[in-house]
Structure P
Amino acid sequence: MDRLATLDLFVRIVDRSSFSAAAADCGVSRPVATAAIKALEQRLGTRLLQRSTRHVRPTEEGAAYYRRCVAILADLEDADRGASGAVAGLLRADVIGRLARMILLPALPAFLARHPALTVHLGEGERFVDLVREGVDCVVRTGTLPDSDMIARPLGVMEEVTVASPNYLARHGTPASPDDLQGHQMIGFVSSRTGQPLPLEFTRGDEVIEVSLPARLLVGGVDTYAEAARLGFGLVQVPRYGFEDDLANGTLIEVFPDFPPTPTPVSVLYPSNRQLSPRVRVFVDWLVEIIGPRLHRQCA
């Protein structure tokens, strides 16, 4: 391997904590990757990586070398982009499925036409992932974000509504306020962070009220959550965006709109410990360009 390819391999090994994953990313075999790093350590006269049966971690010298390599590779990519005007390579992003299907995918052809040398690997998920360990460049997530070493760039907020199906309301009655929820049930949406169902949340003036109702059905995905509501399993809180048809045709009925849930923030997250590559930068800027205005129009 040439010197530059070896630097890229070393960075990927640290990012992925795995020789095998990094070798696959670089399109080489594990023995080739192992030999290249061994030769690099011999040339530098120091050990860069601590290897165990489960993980690969940088030594103190390896961590310092990693930071220099990340800066060098990012500067080189910036220089290439400046010379050619092109953004190239593979970008890995993980996005909430509903936003991907309703906003990103319809706009993606124009983005790819603008950057013909760029390939996008679009994953779909709602859990918080270790971006560096899993080789993901950025993620789009909703809600209050946990403390982490990632940079969060706001994309907008989604208006939330409390809804239920007509047959559920026929059986349990239509509550007029959060004080009328005795005897009602919710569909429990299980948090990927806590493993517990999220309470329903309402605002009354400046006050935020949390209510946990009995739940005979617990789910972990937004689409299942919404479909269970349509089938009458209980009350749910969902973004108004994407459910306009359900509300317009009466499949779902909004209850006590005067006590709405707090809006849900939408953010794109990317690692803070490495220089943002040009391909990630243009993708993040594009997300701000397409998601923010759509959510703003929905909340207006």
Structure Q
Amino acid sequence: MKKLYNILFLFFLTTGISAQNLEKIAQEITDEGIMLYRSEMASWYGTDIFLANYKNRENIGGYFSYIDDGIPKCIFFSKSKRVIGTIAFPTNYKPENANIDLSERDFTSTENEYATIRHAALERVKKDTIFKYYNNTDFNLIPIIKKDVRKVYVLTGPKQNNIVLFGNDYLIDFNKKNEIKKVQRLHKSLITQKITDEKVGKTVSGIHSHILEDWPYMTPTDICTLMLYQNLTNWESYNVVNKKYLSIWNNKTNQLVIMLTDVVRKINDDQKNGHPENQNPDNNNIEK
């Protein structure tokens, strides 16, 4: 064990990367991912509730969700850009506990900001060829405003059952004037994982790799997706591998751990040296 600690200490010393830095990064990604999850859950359940109670479908212009003073809300607006429905989830996402308000009104100043960046993002998605469309999928737009930071995440959601989609997601950054200043991919491609596989049965975990230099860690969208589908998958954990980092998400505790892959290799090598039985090649089937 002392040898293991020495390995970790020397590696962090020579690379200039501290465990505290990775913990900070992991916490920031986790917080953003949970925020996306809470907003998207409001959209999922809010849409069902609103459509069950609002009869004038032709009047619906769109919707967006956001966190208002800690409470997830889904806002529906008309084609004339007036609010026609507010679905709030003050305690949980159970429909019977939701607050339903179908009164027509103007946007609040905060709602207008969210509506503005979401509309700008939607128009960009329609025109910019960076966004790729796949059969049996939809784009889900999640606007985020935190102080002076304004952005819209674009996630790809499946229209089919029994699959979880990672990737084909994007981040659109805005300036203070709500003008788009940057559009970037978060993954190189679309990754599909079945919840129940015909050959192995119900899957218990999953893994995918990140190759984009700007996004070496598990992304907030990865965490959002894992939390959205946890009740269906019951996965205990999920891994994202990069040439420099290994990200491990614990689905039971909603915690993210990021480790340097070189440290992981050194730990594994040290454990093998201390336990010769682990050197059996049959015990080392590592997924590439």
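log10 I(q)/I(0) by the Debye sum over Cα atoms at q = 0.16, 0.18 Å⁻¹, for residues 23-198 alone computed as -1.27, -1.42: which structure among P, Q? Derived from P, not from the others. Given a value of 71, 44, 39 for Cα extents along the principal axes in Å, point me to the structure among P, Q it was derived from. Considering all the candidates, the number was obtained from Q.
For relative contact order in percent (Cα under 8 Å, 6 or more apart), find whichever of P, Q sits highest and give me its label. Comparing P, Q by relative contact order in percent (Cα under 8 Å, 6 or more apart), the maximum is at P.
None of the figures in this text is laboratory data; all of them are computed from the coordinates on show. Just so you know, these numbers come straight off a predicted model, no measurement behind them.
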